[in-house]
1. Which structure, out of 1, 2, was volume of the Cα convex hull per residue in Å³ calculated from, if the result is 175?
2. Quick check on the output: 23.8 is mean count of other Cβ atoms within 10 Å over residues 26-33, derived from one of 1, 2. Which one produced it?
3. Taking mean projected area of the Cα convex hull in nm², for residues 42-137 alone as the criterion, which structure among 1, 2 has the greatest value?
4. Here distance in nm of label points 7 Å out along Cα→Cβ at positions 90 and 234 was calculated and came to 1.9; which of the structures 1, 2 was it taken from?
5. For the read-out FRET efficiency 1/(1 + (r/R0)^6) of positions 162 and 346 (r between Cβ atoms, R0 = 35 Å, to 0.05), a value of 0.15 was computed from one structure; give its label from 1, 2.
6. Here helix-only ellipticity at 222 nm (-39500 (n - 2.57) for each DSSP H run of 4 or more, over all residues; to 500) has been calculated and equals -8500, so which of 1, 2 was it run on?
Structure 1
């Protein structure tokens, strides 16, 4: 959430940002009103506690001087003060809870470059990279290719686990592992720290990375446990320094996170969501950066470029899209998506589909997680946090199958993955199947 001190000092840009997000800016006034009420009651509470301390000392003095009548009177007064303190503490707690609840509804202050728009239909293409393949034969989508080449099993997965689960088989397993290794190797060369994360988090840690009200239809809850399955390694990695103060010398902290990801993915239907496109479980290599506030937009460019370079190496055509104000989540101040070209989507007319999301969350997550850094002069500030997908496995596999299919029903493997494919350069049919 936003730092309340920032809103107190800068209500105008926060209101302007909410208006650009197509929301009422009046929530800023509501938060400030609750904040003022909380601070007033807090001051009253502090006055009462001071009075309690004074009366307590007066009681001690009266008893010491054997003035029992005065002591008795003071004890009655103390009871009244203690009762007032209890009532005031309850009011302070309720006001703080309500203020923070409303505060979490306010989105991050948008970067000036974020395009104004109502929803995903008004996102803006920043650039297009690569040439779209041209086929002189009827193409197949990844489901047909996956089944014919014995790469996926959807029916058994549906029977054993439910819809939107899958078994990867044969070369698809090597592709999954190879894509992850490619991303790991490239980020390792760029001095990113490799971290494999827990796949579960408690609510306190998870709330720092996501707005639970936005993700309630996405995140799996473990029954009878204060644990949730992570939707991305971003969640445990932004909680890595929860309630800590790190030194300026430690920044930037650049992390390459590796994890399985779990998502409910409710509310999406149609053939373009079938197969292994929109699934409940997949693997992902994530980029996370902790940095000084003045550096965050430079690191935004860096981690976005890292992902673009990976798709260029794979030879997959893609476009970069700036997410508009009405399509951004609360935590993002700026977000770019890479959308890969998938010829089998849109009834085989082809379509660009999201494969990465690069976000500058500034200090929005750090405020909730209480993650600060100390400058050389001793001052403390919240760090800025950024995240971006390097590569997942399932959607790039779709792009590889559909873009590099041949007339003979085989699939060419991008050269950059040969190293990881156990000598396989082309996926062919298994005649002994």
Structure 2
């Protein structure tokens, strides 16, 4: 066997049969959004932070490696992390630092908010997928603080940032519903004297809740569509102990898998059910999923619960409320799969943000649905899915050239395990960027990969 053939065998997965019904209790990897935030915020604290249940995903490892380049001591073993913070702006800045964010838009964008005081130019790079993504949305507000950017097109990676000793607080109007943009501005405000005010379209609020848990001077007032955030900067804070709950975005794949089988039940323990993250649950419950939250409690300001789901026979189509979009933006691929089994036409609109992710997800999702025999109508930022409750497959499906998007890989695996057919899915390593335990959990619930 040649080396090239061996490499091909290593990077693709072949699924030739459906998974058998199961009744299991599982844990999924720690929440990626909270993991990256805990590391970045911890880097600004004073003392030793202990962060538990940190996933060994590539995005988290990129964050750890990047902070180490900035002089932050981090010990990471067995999902436990000890981070030695030096206080606000406690990075050890050096000339010619290059930080590779890999595939993580969260790390790259939030980190830039912490670099607004860098006395030297710092270069941030990423992989091919991340380098296609829009960074102008971050550059603009950070320039208002006083930072300077250097980029060929002034909207993509690679780019360079140099900070300022004369930062000024800003008034920022975040209109896209991007938690990454909002959080980057919040982190910049932490190192800026005076009061920064943000009017932000509703999006996940992990950063705000984290700072409230740490008793930092942050004030939040809410309207139906926007949150007003006021943060007074340059307030030192002590290190913390934080346990990362399970990731609801990772849970989504196993929830839909269970729903699509004939006689299965699943409990997923200790999952983050932050109200800004459960748009996925609200959408699929409107379709008849009847997912339940058990043992609900609040830890570190975040709402945690066990998730219980069992198989359902019939799913209703949905005219998806656009107000749920930002709270389910990472889960739409797997929602589309469920809609393909609904008894009618499901409509989704105002999803332009999907194409700002790791890949043009709306376009690629439509291509995959067509491959499995689902009729769709694709518009600008919209899709109609003509569901077929009797959809099963008995043909060969090849999934490739999808920009190594981890969510496309995992959605394709769930489709293969629930619909049948022979699937060959390339770039199987892609799931490790966010959910390294994905395959091992499938093995735990009973699937035997060849």
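Each value in this text was obtained by applying a stated rule to the coordinates, not by laboratory testing. All figures in this text were calculated on a predicted structure; none of them were measured in a lab. Cβ atoms are built from the backbone, for glycine too; each structure is taken alone.
1. 1
2. 2
3. For this comparison of mean projected area of the Cα convex hull in nm², for residues 42-137 alone, the top structure is 1.
4. Checking each candidate, the match is 2.
5. Checking each candidate, the match is 2.
6. 2
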